[in-house]
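Following are the structures in question.
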Structure I
Amino acid sequence: MNRIIGFFKDSYGELRKVVWPSWDSVVASTKVVIVSTIIVAAFLGIVDLLLVRGIDLFF
């Protein structure tokens, strides 16, 4: 039981050392992720469309 309590105390101590990002940083990072995801999805969609049309030409 002492090991479990020690684990939680150590975990809490490590969490207190974490430097949490500011709200503005979180929002900016989220925007980057969303825009990047949309761009990659559009690119992959176009590649898929071209490959399907290319295969349809042969078959």
Structure II
Amino acid sequence: MLILTRKQNESVIIDGDIKITVLSGNHSQVKLGIEAPEDVGIWRDEIYEQIETPHSD
């Protein structure tokens, strides 16, 4: 895991075409802006786990 420190309005570029910008933050919450191609799925972790976990009926 890569750990970075970014200030408000600073960004990180992933693989040349995904940009994550820190919009605001405090001690308990950070707001991120994500720019990515339309074919890239962006999910909150808890939602992604629900999608990927098979449901038994």
Structure III
Amino acid sequence: MSYMTEGGIYQQSGIPTIICGPGSIVQAHRPNEFVELSQLAQCERFVASLWDKQARPSTPS
């Protein structure tokens, strides 16, 4: 693979890990790599939704 993250280190330490981000891995980490603005906007919405879910107090079931 032509890319790397610290995710494997976290995983080996027992920390559940998900790697995500905008764009396509086909276009990433290569000469002239790019992310389309629409993909960046989608990523921003995703991260904002995660933040909102973490910020809300949990309610007992």
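Quick note: the coordinates plus some simple rules give every number you see, no bench work behind them. This one's a predicted model, so the numbers in the text were calculated from it and none came from an experiment.
Between structures I, II, III, where is Cα Rg over 2.2 N^0.38 Å highest? Intermediate values should be presented prior to the final figure.
Values: I: 2.29; II: 1.41; III: 1.48.
Checked I, II, III; max of Cα Rg over 2.2 N^0.38 Å sits with I.
One of I, II, III was used to calculate helix-only ellipticity at 222 nm (-39500 (n - 2.57) for each DSSP H run of 4 or more, over all residues; to 500), giving -4000; which?
Answer by label: II.
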